[in-house]
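Rule-based calculations on the coordinates, nothing more; no lab input. This one's a predicted model, so the numbers in the text were calculated from it and none came from an experiment. Cβ atoms are built from the backbone, for glycine too; each structure is taken alone.
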Structure I
Amino acid sequence: MKRIFIYILLTIVVSGCFSGDENTNDKRKVFKYNEMAGITSLDPAAARSFENIWVVNQLYNGLVQMNDSLRIEPSVAKSWNISGDGLMYTFFLRNNVFFTDNSCFEGGKGRKVTAEDFVYSFTRLLDATVSSATSLLSCVDMAGQKGFEAINDSTLVIRLSKPFMPFLGILTMKYFSVIPEEAVTLYGDDFRRNPVGTGPFRLKVWEEGSKMVMIKNENYFEFEGGQRLPYLDAVSISFIKDRETSFMNFLQGKLDMVSGIDAINTIEVLTEEGALKDEYKGKFQLQAQPYLKTDYLGFLIDEKLDVVKNSPLKLKAIRKAINYGFDRQKMVKYLRRNLGIAATSGFIPSGLPSFDAEKIKGYTYEPDKVRELLNAAGYPDGKGLPEIWLATSEQYLELAEYIQSQLSEFGIKVRIDVQKASMLSQSVADAKVNFFRKSWIADYPDEENFLSLFYSKNWSPGGFNYTHYHNPEFDALYEKSHGEQNAALRKSYYQRMDQLLIEDAPVVPLYYDQVVRLVHNNISGLTSNSMNTLSLKKVRKK
């Protein structure tokens, strides 16, 4: 009875998210989705989680933006040029971009965006107490405070201390949205709840943990075919934490989209091959494409640490044996209904230019090699091999058990240590566990972002090199790739680095993920890309 009451209550919350919407025969078009994880901030400086990024993308704009093919396009900047030495980026701004009306401005009227607004927005990110984006600006030359400079209202210059080819892609991240200083001054810490942006929508209501409503920005600067964007009148977000209840709302048409394998009842709607079941084809669409995300198991291999000194995982042969010791193809088929690609071609995922399944040979299921490697390590058939602990969260327990079962056939005994996701993340960052499940999602669409996890100067806890991998050849190639403007040569560096990771085995690549969405048939214009961007400015609802 209690469960029924909760379900009814949640249904009321969802249907009441936008006062006067379609439920009362209003003709306004409202796009509805649920966010199980919740939203913590609408400040672009805090746009670290996907939940925050998706909303910030509706409220703000940056200099440049990413299209569905991951090509960089103009946004507030109408054009730009890069100096021949790769050290100076000059952006020329549109003159018709305005912040939304807000009491932080004189007379409450939103003003035009200028280059000084970008100088303020970017300089603010240099404060580590404000944003985790600080490290992304390490290549900016801040000597003499000329790293960011407004030449005039419509011209912005960014100077780098050294060439860094992925830099333009970094600027597409939502951290680098433009904000007005007046809003931060007025609202202070509460700016997280009082966004003032330039995006296609503006905030109407946010009841934390309950609902959020964004309404159309009537003065948005982008057009399509002569019509001002966006087409929707509003976006309504609910925060139902229970997957079953959220998915039922989608099936009943109370939500227009569900996204991610964790939000979808795959057994209910998908075949074993990962296709939409026939009975649902007329009701909604399945959107699936490569996702710039690699799920993996990591080994901590820093032999100076006590947790590693007496562990068999310090032996490359044992790490390779684990890599060869389970069938990734079956894992993806039976545990994920083919939503994803078995990671048999290195760490760099499908969807990036250097990915090449023919050229980069990773690990496949090869029992003979497992036995050969165990024997070479001094543990024939696993005899005498100490028990290995694998740290994971509850969400990935089934996957860990699959690997545990397969490795046991070779005498490799794995004990699973289930931890809370937040605790596990902290333990991994603090180098407290030497075998752990992790994933990496691209911050920007460049292989450098994935390879940065293995650069020795990025060792955790200061950086994201959780394995404490160190290979001088890898480091030299990584540094060399930063300023290489020849795309083909840079690609060859990336591929060589990926091959080194296979040879040294600091990780066990599991699968390259997929962007997966279910969308009702009355929705059009909802596209996606390999970064899993949610862009609603061109969406129509019948």
Structure II
Amino acid sequence: MKKIKADIKAKSESKYKKIPVYDPKTGEKIDEIIETPVKEIKNIFQKLTEGQKEWASYGLKRRKIKILKIKESILVNIDEIVNLISKDTGKSKTDVIMSEIYPVISTIDTFVKRAERYLSDKEINLKNKLTINKKSYVAYMPKGPVAVISPWNYPFQIPFREIILNLLAGNSVLLKGSPETLLVSLKIEEIIRFAGIDDNIFQNVLGGKEAGEEITKYPWKHITFTGSVEVGKRIMAKAAENLTSVTLELGGKDPMIVLEDADLERAANGAIFNGCFISGQSCAAVERIYVSNKVKEKFIKMLVDKAKKLRSYIEYPSDYDIGPITTKFQYDKILAHLREASKKAKILTGGLPQKGLAGWYIPPTVVVNVNHSMKLMKEETFGPILPVMGVSSIQEAIDLANDSDYGLNASIWTKNHSLAKKIASKLEAGTVLINDHLYTQAVSRAPWLGIKKSGIGVSHGAWGPRSMAQLKHINYDVLPLKRDLWWFPSSANKYDAFKSYIKKDFWRKPAIMLKFIKEFLLLFRKF
């Protein structure tokens, strides 16, 4: 890796525009990274278009060997990588290894082992007597060059997972990470180069809004984006010009419903962790809590007590639960939500940070007397803030949970699993968990998706690599005939034969016959 590090250093000493790197714990500039010139992006696209053909020709087995080298590089250099991510994001090392390293290693392990199962050809049973001389199968082909545009809250996990799925599928990849976490983006490039994947197959674009807009001008075969709804809409509009497929994860305002029979100790612990993990900077974090009025006061007291016990990096710099907010603009947004809500709501613990504090720190905060007129209950806050509302019925909780533009994650806390499953079927969310929250985002075999404004498309599980591949249906003869039954010429005899076949083949089935008889009797009664 020494040569790669030297190349990166040489870039930083060049004449190009530099992007500042800030320490979230102090707000001070700690580094500068060279921006990729926008004019180079066209050449990058062309290079990846040509390189992808060679990568696709490797076949699945050879691609898997390269991807396993990525896992090896991460495991060998795990402490160095963890320290760098912690420095760039402000996360504790424990948070980094759980939320960044583990999911990537799990992704590689899962999809390398199951790649053939997910991406090999699959036969289709046509189950049609007219096509008894035909067979079909589906093939998952490489799409071509793809662009991955990733966020700052999981700057290692999210892009790497998308990169791995695309490389397995046979695609070449452009990565544009967030300008807020470019140290991590450079580390990703270093790891991929170590695996022997060159710049004909993978390219790393370092830049901000201008680079992102330039990337979306080109006819990529797929674009994966994780970020805000506003930017997601712009990317989708640009992708539509080239009929480029997209996967969009656009955030959440995730509800937690606590019923009166819930294990309140577990529910309170779950709310604290899933609302404050990485300082609440997860699209699937708990952002709204609806608790039965019968246990509301007890639950809130437990929540406040637990929030006060969390350790901040200010007091415990080497071993903390709550770190800083990674970016200044997100810090300002959280404060704006709190200030607006505090005019009518009540902050029980935490709240606005003390004056004169270095860095972008917001303490774990519990807020009550909130309602849906407040941004704190309607817009994505993305901070360690737990607003709590009491509800008088399960239906009220469902209605409030669904009263959102988002639909990513939701959770129900109760000892009655049968009831919880009924509630889950009514919640408008891509994932619903019972007595837990958030964690399935790190489970490689489970699907991850959002509905409404939380996004489009599915990642993880069998759906992940397949969505990065081009589905192709192939049909062939097993008993070639001079002509198929439905070909010319047309005739009255052929019409009668087809009509007879349709009636005999479908009406003789008991379920269909019973349905037909019921519909006939209902119609008869009207006359």
Structure III
Amino acid sequence: MNQIITLSADALAEKLRAGEITSVEAVQAHLDRIAEVDDAENGVHAFLHVNTEEALAVAAEVDAIRAAGGAEAEALHPLAGVPIAIKDLIVTKGQPTTAGSAMLEGWMSPYDATVIEKIRAAKLPILGKTNLDEFAQGSSTEHSAYGDTRNPWDLTKIPGGSGGGSAAALAAYEAPLALGTDTGGSIRQPGSVTGTVGVKPTYGGVSRYGAIAMASSLDQIGPVTRTVLDSALLHELIGGHDPKDSTSLNEPVPALVDAARQGAEGDLSGVRIGVIDELEGEGYQGGVLSRFHEAIQALEERGATIVSVSCPHFKYALGAYYLIMPSEVSSNLAKFDGVRYGRRVLPEDGHVTIERVMGSTRAAGFGDEVKRRIILGTYALSAGYYDAYYGSAQKVRTLIQQDFAAAFEQADVLMSPTSPVVAFDLGAKLDDPLAMYLNDIATIPANLAGVPGITVPGGLSEDLPVGIQFLAPAHEDARLYRAAAALENQLEKTWGGPLLNQAPDLGEAVAARTNAAAAQEGQH
């Protein structure tokens, strides 16, 4: 395996600035890795589209600027030339944006999302678009119209969802950076089960303009990386006020990189870390809880004060979320009607009206999980049921926000396992949506309250990664980075390096699957 692809984004950026590696070499190394391990049938299948020509062109431009020197070279962003992958829910001009749905197959956006404008301005080569559950609705990346993504740790396991493609690309060393979106845990839960780092910023801290909306009061774009520092670097790049987004916070981006570097130095003296009583115990696998308690001990060794906090209304978060989110889904996806853009399906009997075209298009264009949520949300918003369901869920949301406020009076940050279980078998929960929804039980409260969250690797259980989640008050994202970097540093000393170093050889696993498939085909 080319050693370039194992570098963190920060380390790669340093080598690019020092002239030890060119951006073209870095991009080509990652493109080669994608070709090696991302086969849709037998590999990871993290990517839906690979942006080879443009990525190499941007890399060559960065190399030329650095070679020329002068003011333009000095003005390059610290991450210039470092390649990045983009979740295919974020519109990107010149590349397909499908949202993992047949409804948008082949659709080309006429504009860039705000985060993509910032990525392009900083000259990060875009490697391509990553797979996801259709319209970000799922917890396993098995609900994509374009096939499953697989977990690089074990190709028979799920990579989490909805952003499994971005997390899997990082864990497979196909990209050093990626962007995801998080509505109820879609960045953090995949990070947990793939051994990567994922951040859901404070709501409004990163512009949502150009992210295809799932649930507008919950959605947030955020970084997907392999280290806490890399997340801080990317978060600072994409964060900030955007007049195109009415929910964007009009305030400076916090000093996240400084916080991550401070945390990595290891001193957490005076930092109060609250362990949430309601987010451990029943429903959590034994190995997950063991790694969680080891993480608590590691933080105590760094000087942190551990306190127990209760958030009594968190037990209602899952129910409230699965009323609020589908209601917003029902509204946001109404625009996919076969009339304005995207797929159009005419009635088979030739009797064409707008209503019948809409019905035929939506029946053919949406998958089962999206239809399930649209129906549930439409019902919750219907006359006679609005107050009983949607209205009550919003009241629970307020109670959860109050729980957070009370907890943050006792602690600077809160922590919990990110996911109650490690990665499960592909197909194991497809027939049981409620069991699938339970995977997000620890991540959903942050979205309901708008507070920031981060997941970092916490070790292995059953030879699969376990994630540790930190939560901070709104606007206090820097606290996350300090605590998460301290834990990362302490645990990596125990492991002798990053957790991903313990992953099985992915190239061998893909080759074995490919050979087995070829042998089976030969028998037929």
>> Starting from the value 34.8: which structure in I, II, III was mean count of other Cβ atoms within 10 Å over residues 187-194 calculated from?
In response: III
> Which structure, out of I, II, III, was distance in nm of label points 7 Å out along Cα→Cβ at positions 163 and 499 calculated from, if the result is 6.5?
Replying inline: II
> I, II, III: which one has distance in nm of label points 7 Å out along Cα→Cβ at positions 395 and 483, as calculated, at 6.3?
Replying inline: II
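Of the structures labelled I, II, III, which one yields 24.6, 79 when Rg and Dmax of the Cα atoms in Å is computed from its coordinates?
This figure was derived from I.
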